[in-house]
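Structures given as structure tokens follow.
Read the figures in this text as sums done on the coordinates, not as results from a lab. In this text, all values refer to a predicted model and were calculated from it rather than measured experimentally. Cβ atoms are built from the backbone, for glycine too; each structure is taken alone.
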Structure P
Amino acid sequence: MTTLDEKINHLSKAVFGGLIVSCQAQPKLPIGRPDFIAAMAETAEIFGAAGVRIEAPENVAAVKPVVSVPLLGLYKISDPATEVYITPTFQSAKEIADAGAGAIAIDATLRSRANGENILEICRRIKDELGLPLIADIATFDEGVRAAEEFGCDFVSTTLSGYTAETLPTPSEPDFHTVELLAKRLKVPVFAEGRLASPTHIKIAFEHGAHACVVGNAITGIDHLVKEFVAAGKKQRQVS
């Protein structure tokens, strides 16, 4: 049986210096079907992705058979009682694990959960009971340090930078500064994630110490991209 340390080491080596493609879409959209998510993930691997980040159990289950690269799973659950929605409970983590994820990404901020679960306890149970590498989605340097050094998370990702009360308003550029600070401080790998929109951004992220880069909308966000292009056309017609 593969130990947790072996799983962590394998994931670290597999994604080092590489691109993790976040294949996500709103379930109500045609591209949100599990078969479409699986096709995006498979295509990403064919063209060199080192890993994929997949949301929801049904999508993880669909992607698992068609990729050989690491599958990072998460489960977004909206609840008006809390701002936390990325794998907010142990049960949500277990459902992702049961679906076939090779690692679990969670909101590792100190924001309260709707059911009163403690983030430290959630992290402990994921590692002890599910035996999977744990990726901390954080917004600030302090959160990243706490996640790695107190919660025992195996990877830290700047996923939430620019999207929490402390980091609003959302800047247009990626948070390279926090990536660099965390990379210099932590012993665990740091993923650059959030608003990486071009190959130039990837180059800069690695220059700032990123272990791997996670890109979503700029690659798989068809709905966002179409809206941006359409809006640009409308604006040009109004000027003309």
Structure Q
Amino acid sequence: MIRQAMVQSAKELAQGFIGAARREGRKALDEAAAKQVLAAYGIKVPRSLKLPVEGPLPAALPALTPPYVLKIMSPDALHKSDIGGVRLGLVDAASVAAARKEMAGAAARAGVRLDGFLLEETAPAGHDVVVGGVRDPSFGQTLMVGLGGIFVEVLNDVAFRVCPIQPVDAREMLAELRGAAVLSGARGGVRVKESTLVNLLMQVGGPGGLLDQLAEELAEVDLNPIIVSPDGAVAVDARLVLTGGE
């Protein structure tokens, strides 16, 4: 009963953000809204604050633990790094303010509209994992998982399943990855629990998960990267594209 209520609450929150985005003519949720939706479905995201384009920084800034990551929020830039829209390693309010001013200037020169900025805590070190979803005309929502970096960019090391998946499907997807040994701590690397990744895949693509509950609303989900470590999995970037606006 509690699980059902939580799922319903998450769906209602998501539909509120989606409705607002559609009324504004947007093709996707902004990153702050997307991450609130992820959090509602139990997917961990960095603690964050929204910053205005200019003016004083929020008084709540000290509540976040540095180093910070600062990102632009724009309806015109789905890939923020392409226009210098991400800054890492900011250590205090002064460096945040300076980075915001520089990034706002770069966005203006590129003709990119800004809704504001998203300031986040830096995720713990770990492995980059990519989790995504695409709404197929024939099969409905399809879940994808892969290792990040060279594994997805060069080796195309990914696995797919039609949603909703079961835990056995999640484990099989992970076993299919050619780089699966990396997640198990190969060559002295960081070892992560299989259960962490299985839970993550279920939260995205399982019964009552993000793709299952919002099957008619989402055309594409791109969580890239998700940082997985012994401490868990944190989605540090999120893109939720709406149906009818691809």
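A few notes on this one:
- Highest-scoring label, criterion being mean projected area of the Cα convex hull in nm², for residues 36-163 alone, among P, Q: Q
- Of the structures P, Q, the one that 22 was derived from, the read-out being relative contact order in percent (Cα under 8 Å, 6 or more apart): Q
- Comparison of P, Q - label where FRET efficiency 1/(1 + (r/R0)^6) of positions 28 and 156 (r between Cβ atoms, R0 = 25 Å, to 0.05) is highest: Q
- Identity of the structure behind 4.2 (criterion: distance in nm of label points 7 Å out along Cα→Cβ at positions 108 and 196, calculated), options P, Q: Q
- Which entry (P, Q) yields the derived value 2.4 for distance in nm of label points 7 Å out along Cα→Cβ at positions 84 and 116: Q
- Structure (P, Q) behind the derived value -12000 of helix-only ellipticity at 222 nm (-39500 (n - 2.57) for each DSSP H run of 4 or more, over all residues; to 500): P
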